[in-house]
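Asks: Heads up, there are several structures right after this.
Quick note: the coordinates plus some simple rules give every number you see, no bench work behind them. This one's a predicted model, so the numbers in the text were calculated from it and none came from an experiment. Cβ atoms are built from the backbone, for glycine too; each structure is taken alone.
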Structure 1
Amino acid sequence: MRLGINLGYWGAGMDGDNLAVAQEADRLGYDVCWAAEAYGSDAPTVLAWVAAKTERIDVGSAIMQIPARQPAMTAMTAATLDSLTGGRFRLGLGVSGPQVSEGWYGVKFDKPLARTREYVEIVRRAMTRERLSYDGEHWTLPLPGGPGKPIKLTVHPQREHIPLYIAAIGPKNLEQTGEIADGALLIFPSAEHLEETALRHLRAGREKAGLTMDGFDVCPTLPLALGDDVTALADVFRPYTALYVGGMGSRKQNFYNQLAQRMGYEKEAAEIQDKYLAGDKTGAAAAVPHSLIDRTTLLGSVERIAERMTAYAEVGVTTLTLAPAGFTLDERLAALRAGVEARERAGLA
């Protein structure tokens, strides 16, 4: 099982720390470094900076938002980053959520599955460096009746095929991801529930495309915190879990809340959302069950983390991406090193 590192969002006074974390992950042999975007820092700029300051580690977008860019622009960015990094780029895509898509980008959040499928098809087609034309429901290239003509990408990517990942949570999105992508970016993954909530849907998509899970990268992200008091460590992540389960998206379109329900936390997910949307963020955090946090993070001693890593490997995770927690850079670096040690103790290196 490979290890990845997720830097999350750039900024908030942690720029230097994030770079130091990425460089230490590179030195320790982590496989990939991911960066996120929402409505602050953008992923490609961060990844270019990290790639310039590292030597071996892959850099990946987790995610580049589909409503933020035309698909041809994404193909240009992917080709440029892959060329600049010497073939170290991984393209992670996602539709974001209705609040960001419509409130920040002014793009209607409708038919996300169809949009994603067309987007991926256009990106793939553009990356072949053949003249680009496409006739779909959401994109038509070139536009009919005008001066536009089929154009081909002028940049030569380092590789003919850049690994393409999709951030997926819902069953239909997971199935489509298995069908059209090279990997799945998962969040709030519980080893105990991963087969039911994700893997069976990914497998169905692979089978639909006439493929197996061989070579498909199952890549969940888990926060990691090192320490002796698991309960106290879990409490640190209460606001984080409450934000996603209670406050992400709208009441009707919160994919993380729906995931918590599929994991068996129907009543708790409803309470968290009710309190969060009512403005009671403290109450929402208090309503998060300890077991939900413990099952979707790596907490405790190196030995305990190694046991949890084994559970993820056994269920089918191929790249375990860590988000090392800590109030200081030294704490984050210690968590990063603990991840490597735990994997070695588990015999998964």
Structure 2
Amino acid sequence: MTPRELGYHMPAEWEPHEATWLSWPHKEASWPGRFEPIPAVFVELTKHLTASELVRINVADEDFAARVRQLLHAGGVNLARVRFHLNPTDDAWCRDHGPIYVVRERDGKRERAINDWGYNAWGGKYLPCDNDDVVPTRIAAEMGEVLFKPGIVMEGGSLDVNGQGTLLTTEACLLNPNRNPQLNRQQIEQYLKDYLGVTNILWLGDGIVGDDTDGHVDDLTRFVSANTVVTVLEDDPQDDNYALLQENYRRLLTMKDQDGQPLRVLTLPMPGARYVDDQRVPMSYANFYIANDSVLVPTYRHENDAKACAILQDCFPDRRVIGLDCTDLIWGLGSIHCVTQQQPAIV
């Protein structure tokens, strides 16, 4: 039986977490020539997360764990809220290779399960990815979690849910033939409904320029409540992102939630264009992460940083919005949401 048939659904990111998963960075080729500052970014991220939840860190072995523990200790991280898990990884993008959880209510208790979608490093772009592909299965085995294997390729950054039945995604990513060429839109929708328990799927178009994931929605549009989304817009008509973001905005204004009600659509600015070694990097304020008592927002030393944080603070009055400098992290072509994966609480 599918998770949907068994009563499971994917909760919204703002629902209570037991922990956040990270895969500690080690692949220097992901930040060519600029890897040195990356571990410090993860230390800062861990420090903020441990203020309100556990942080579970995938590492290759005990020696790796000891090195990371030293870094965290030196950075003033509360190690009592850190757990190490011996899961070798190929890269650090836990949003896409980590466990995607679903939950259900049964006999007055909340139960949790894991979906282990196939993972092919965004259409075979960065091989090998064999270690990353089995991370959810290894976690389920270690933690005694129920495991479902949908049998198709899917990444966590390619979808966003409101926890009430509606899912946001993009045509550019999910319909790309480098993921599931054997499936059409209707078949992909059925997998999402069966394995994530959603009933209403909303499709945006293209992703932002420089995004090597082929258009993940977590750089575009995010739910901030059951009926509200924030979406990024570019102010400069000459920017390559301008037209595609306007098109996504137009689509959102016509979209309805699972109950047939129009979405409330708020906008976030963009942090302009930046190039590293002649390659545009996919900077976006939409790549924030909602933790238990905070919202961690990527910043880029741009004048719009404060504006974006203020907008998100209005969206989350009960959480503290914290800007984290991701100028170095984004050279790996991902940001805060890309390296985190939430584990829902069940108590």
Structure 3
Amino acid sequence: MDDSSAIVFLSTFDPIDAANLSAIRFALMSLEMDSALLVPLPSREGETKLKDRCRMVEAAIEDMRHLSSLEREEIKGCDNLSELLLKAWAATDSSSVYLMVDPLDIPRLLEEKIPDDVLAKFKGLIVVSSKIQPEIPNLGRLPIQILYNSDMETHDPAGIRQLSHLDTALPVIDYILDKHLYAIDDLRDLYTRQRYEHAVSVAHLAWQMAQENGQDSCRAFLAGLLHDCAKELAHTDEGKELMQKHFPQFANFPSWSYHQFLGALVAHERFHVRDEEVLEAIFYHTTGFGEMNALDKIIYCADKLDPERGWDSQPFIDLCLQDIDAGFKAELKHNMEYIDQKNPDETKDPLTAACMERYLREE
């Protein structure tokens, strides 16, 4: 056992999210600790399989110094939480070890009634929160240290499970997509296979554009993933009825535009998305409109420039990665020229016309 300090971070991690990652980095920095071991709790009824939660943790921290995770087989080999804590404590190989617990998981530790001699292995209990917590019950005689970080993301793993947000690391998102975890199959049911592949490709491109332009990549990925979720619905009688009911002001628009309006509705009603900017980016991703923010432009461009569409869009992509405003303007002009060439008699809808007037007026 060396003369180092470590944190054992115990949580359900279903899935690990941006708040978990912020919390452990903040604790390491604030307390000047050397390393942290992330330990997913054993699965209970209704929770995602331990294998998947462990793999997501591993994916999230793969390139992060000072962070490691306890192997799934070691967790499975523990008969109770006390045994798991002892195994995690030993795995740190540090002389000074603190226990850190997600606030959502404190009731589980109290329920387990961990013996004092197990808790005595740890120097204290760390809880990181973005807001003032109610008084936390004592865990045996373990001293409690609460660290407040008002800049930390909201901890909401349930939101990721239902696709209302995707505030986590990209490798975790990719694992969720690859293994069809949480609400992914509900989303896939709304797409044809080809359309779903397009949505995933757009989401990845949107992530990259957002990252290179100093925008929120998680929000861009979510908007890209959901942007065409009403594509099939828009061609049905139900879709037309929903347009009349919810968006009568746009019901006389070209039918190819219906899916953007209905997509925002589906994202809100079915996947509980409450981020107004994500909903707006979906709502206008086909036509554009006269007052587009960076996320709106990213989704508009990522959709039009998706490499899966089969044309050489790379020069436009490169420009968007360099400067989304310049890239959007270039792609808007290119797209309007394409539409004029393909359908010269098509009348521009008011949203498209307003977008052209606002962003191409000096051309």
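Asks: One of 1, 2, 3 was used to compute percent of Cα pairs over 26 Å apart, and the result was 56. Which label is that?
Replies: Only one of 1, 2, 3 returns 56 for percent of Cα pairs over 26 Å apart, namely 3.
Asks: If distance in nm of label points 7 Å out along Cα→Cβ at positions 161 and 281 is calculated from each of 1, 2, 3, which structure is the one that comes out at 3.2?
Replies: 2
Asks: Give the label, chosen from 1, 2, 3, of the structure having the highest value of relative contact order in percent (Cα under 8 Å, 6 or more apart).
Replies: Across 1, 2, 3, relative contact order in percent (Cα under 8 Å, 6 or more apart) peaks for 2.
Asks: With helix-only ellipticity at 222 nm (-39500 (n - 2.57) for each DSSP H run of 4 or more, over all residues; to 500) coming out at -7000, pick the structure among 1, 2, 3 it was computed from.
Replies: Of the options listed, only 2 reproduces it.
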